[in-house]
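So, here's a batch of structures to check.
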Structure P
Amino acid sequence: MTTIRTTQIQVPPGFIDFGVGQPAEAILPLTLLQQASAHWFAQGNPSLLQYGLEEGDEHFQRVLADFLSTEYGEPVSPAQLFVTNGISQALDLICTLLTQPGDLVLVEEPTYFLAFNIFRDHGLRVASIPLDGDGINLEALEMKLQQERAVFLYTVPTFQNPTSVTLSRARRDALVALARQYNFFIVADEVYQMLYYSGQPPTPLAHYVEQAPVISLGTFSKILAPGLRLGWLQAAPNLVERFVDSGIVRSGGGLNPFVSGVVRSAIELGLQAQYLAELRQLYGERVVALDQALRAQLLPGVEFVTPKGGYFFWLKLPKTMDAQDLLPKAELYKTGFRIGNKFSSTGTLSNYLRLCFAYYDSAQLVEGAERLRDVLRDAS
């Protein structure tokens, strides 16, 4: 019998693959979205079945702005918002409108590895800036900017993928000052800003959009459901207008107007806020479970910092270990992970690996830690 594939990632039965960076289907809010859809359809308004307003439906923009104002703890204006098909599509559109082949873009080292594909598609050159426990190293960044102009810096400032490091408030201020001084955009992938489990993070870089060339990207993929393909771009209104006036938007109309109507109902009914609170509780419990299991099971010499939010643990292995070499052993134990050099623009970080805790429940995470222990033990 032929298996019909419907999702981007398929995990073999019995495997615990820490490399899967998405929520499990068991926790996706099917009933919630059924309620929100029924609420929207009950209004009897077919307008969202038309080509959409370029910047996004104004009703949705207002509701989204109110939601973000509550979550960010400061006012967000609808005029700052542009509706997207998620962060990846927004990043691609930024590259289309703001760069030319051969331009330099800067990334963190390490960074979200699939962003490299987007930059490659646009013929961009990529240079990396190292991270430490407080985020991007600003001295190294300024040194690079003194050598060559960059069009933008791509950063995941809060609970970074893969390290879970959060850019400190002081560095946020200093980074914005550098963007003004050296005339580059800060493209802030703020996908995990709302997923905190032990205290709120600093104010998002969206806070600075009226003060500096900052473009903040957000999405419902991690706080509601990835398949909605719905997100937003937040920037100064004059910069938003550049995206509104892009060829693909002028031709096709606003992005995802129908889904934005359903999500608008989810927000208005309080369902989004309720589900977000449930995710914080659930993921917080999973962090504790995996953290305790890793500390109990892993070999001496393996280092990590407990994440305070986001999706990931970032493990540093002894220098003698190469995560790539561990993959065949991991498969034998029916487990897996993302190897560190995937997240490096220079192919380094071979003794690091990333573990995601969002896809499995606590018991499975504990079992996965035990399997990972066996993998590392056999390799040592």
Structure Q
Amino acid sequence: MTVYILNASNDARRGAIVETRLREAISDLVKVDRIEDVVRRAAKEPGDRTYIVLVLPTQDRSYVSGFLDVVSQYSAQMFFIMVGDEISATEYKALLRSGRADWVSANAEASEVVDIIARSYANVSGHEGSNRKAVVTSLVPSAGGVGNATLACEIGVSLSRSRQAQKRLCIVDLDFQGSHICDYLDVEPRLQIQEISSNPERLDAHLFDIFISRHPSGLHVFAAPRSKFDMCELNVAALDRFFEMASARYDLMLIDLPPAWFAWTSQVVFASDGVIVTGLNTIPSLRQTVETLSAVRESGRPGLQIAVVVNRCERSLVRGIARRRHVETLLGNERVFYVGEEPMATHSINSGSPMAFTNSYRAIRKDIASLGAFFTELKSSEVSAG
């Protein structure tokens, strides 16, 4: 394996800064002036995996759009890591789907480039020493008030208390303005999202541990105190760094997404191994669920496991689902889980004690168990170097 660095920027100082930072982590880094130089060197060592760190021009978005055409011209043994300014979710997704390129912020630490190289090398070589990374499941509400946070808490606590699961679990609440998962669990929100958004490189193992809110069930929670933080301004590099660290520590991550769809929402969905779309059994809510499913499929990776939860369902006298025909008509062949109306839900929320923790279910114990099985059956699509 050989790692090259090529400064495609007109700013020599920018290239020098990136190179200096990388050499602290990759001592045998090879500097080249043209991709053709890499091709010539690689031809002398067939079979060697080659990595090219490409320093992009400042604020030049046109370079990204034409980059994948350039990638296709070279050997599959070459993997490109673009270092530059922020790119769009669509561009980032296209890079990952190529299987031969990735992107890192110009302000990121060298460890992020090293991590990308390690993941890519493990995927190609199939190292026996590689470890599966966390299974990431996103809960996407079709609208506000559909019970997304409550479901995340009940499923998370239920799985944490399960002797069969024995997994390291966490919930990540990305609804920074309206966060209430910690209220449901009666724990203190500790994630300082504004701090790491403005300075992602500050997030290290020590700070990561400080951000954990620990529930007595064993479930870990990452949630920020409610604020009017502008989620449109959230630094994607901060999310990337956070998820990279969390994925190495946990077996299963439950992501509670906000009802609003932001530029970074697509990237979270793309990074997910499974997605649950939550809605209610009314015609307007089911229509919103169909629209949300369409957005999820457009953003998700091939093979993404998707299911729908129709929450707070009314049941008939024989325990059937009221108005089930409406769901089947609008959702067609979707995989659907029905979660019934639960008499104890309001008391549970007000007391800060999840029903799964106090064993106070009356109606939905089997519903939550079925959902938990969906989560535990998912497999991670990512591999990290061991």
log10 I(q)/I(0) by the Debye sum over Cα atoms at q = 0.14, 0.15, 0.22 Å⁻¹, for residues 153-280 alone, calculated, reads -0.72, -0.82, -1.35; among P, Q the input was structure P
Candidates P, Q; Cα extents along the principal axes in Å, for residues 177-224 alone computed = 31, 24, 11; producing structure is Q
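Which of P, Q yields 1.5 for distance in nm of label points 7 Å out along Cα→Cβ at positions 9 and 337, as computed?
P
To test your reading of the models, identify which of P, Q gives 20.0 for mean count of other Cβ atoms within 10 Å over residues 81-88 when calculated.
Value 20.0 for mean count of other Cβ atoms within 10 Å over residues 81-88 corresponds to Q out of P, Q.
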Computing mean count of other Cβ atoms within 10 Å over residues 185-192 for each of P, Q, the value 24.5 comes from structure P
Calculated from one of P, Q, distance in nm of label points 7 Å out along Cα→Cβ at positions 241 and 361 reads 4.0, and the structure in question is Q
When relative contact order in percent (Cα under 8 Å, 6 or more apart) is calculated for structures P, Q, the one with the largest value is P
Matching 33, 27, 19 (semi-axes √(5λ) of the Cα gyration tensor in Å, computed) against labels P, Q points to structure P
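Read-outs: derived from the displayed coordinates by stated rules, not from any lab. Source: prediction; values computed, not measured. Cβ atoms are built from the backbone, for glycine too; each structure is taken alone.
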